[in-house]
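Bear in mind these aren't lab numbers, they're just calculated from the coordinates by the rules spelled out. Just so you know, these numbers come straight off a predicted model, no measurement behind them. Cβ atoms are built from the backbone, for glycine too; each structure is taken alone.
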Structure 1
Amino acid sequence: MIYQVSSEAETNKVVFSCKTNCSKEIFKHGGDDMLAELYKEYVCPKSEYVQGFDVTIKIDTSGLPQTKKIKKSMDEETANKIREENEVIRVERSKMSDAIAHRVSEFKRNFLGAPIRQAMKAS
């Protein structure tokens, strides 16, 4: 399996694409169902797949919490409050990012296992 990870800065999306020699067979036997079930919020239309790859998913990072800027004109009390809030935001963003990264890291297992998953559901 070959992977490509890139970003679309203008849309705040991380693009994950992959290809494998057996993709056609996987799609015949549950690949699309697996994508719809496990990666529905990331799947993009096939017309948007990266050229030369069999699957492309896009992860929108604009929903991740953003820290606030501290301005020079702020008093020290306000700046410290924002620093504390930013630390909470960083922890929350890290947890969210880790969860997304974990799901994407399981992609190969889930994609290659789609035919087995489909067979297990049928029985």
Structure 2
Amino acid sequence: MQAQSSRLRDRLGFRTPVPTLEFETTRNGAVAVIAATGELDLSGAALLESELDRLAAVPDLGSVVLDLRRLEFMDSSGLRLVVLADMRARESGRRFVLVRGTETVHRVFEITRMSERLEFVADPEDVG
């Protein structure tokens, strides 16, 4: 798959690698932290959504934290995923918390006024 992706980028004229979404999930008791890196856009949203679905099925999980500090970019599909994850968490009696990202990433929340609706913290350790 990597070779096909590389050939496609070459044919399209991309000379630098296209950042992808990667994440690592850790758990500390009833809190799961997803640390995202790269770009949360249409191509990465499905992967992250699968991880959020997996965590939703964990019975003793009280909070999910999405750490955006290492995210380079987020578009409207990423915002949609975050808003839906927040709604689902509330419906199931769980807490969904975001660790504030860079100004570029946080601007998406500001211009849509979602920063007023979603819960943000400075550090994952602030959630307990």
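Structure notes:
- If FRET efficiency 1/(1 + (r/R0)^6) of positions 24 and 72 (r between Cβ atoms, R0 = 30 Å, to 0.05) is computed and equals 1.00, the structure in 1, 2: 2
- Across the set 1, 2, relative contact order in percent (Cα under 8 Å, 6 or more apart) reaches its highest value in structure 1.
- In terms of distance in nm of label points 7 Å out along Cα→Cβ at positions 40 and 104, the structure with the greatest value among 1, 2 is 1.
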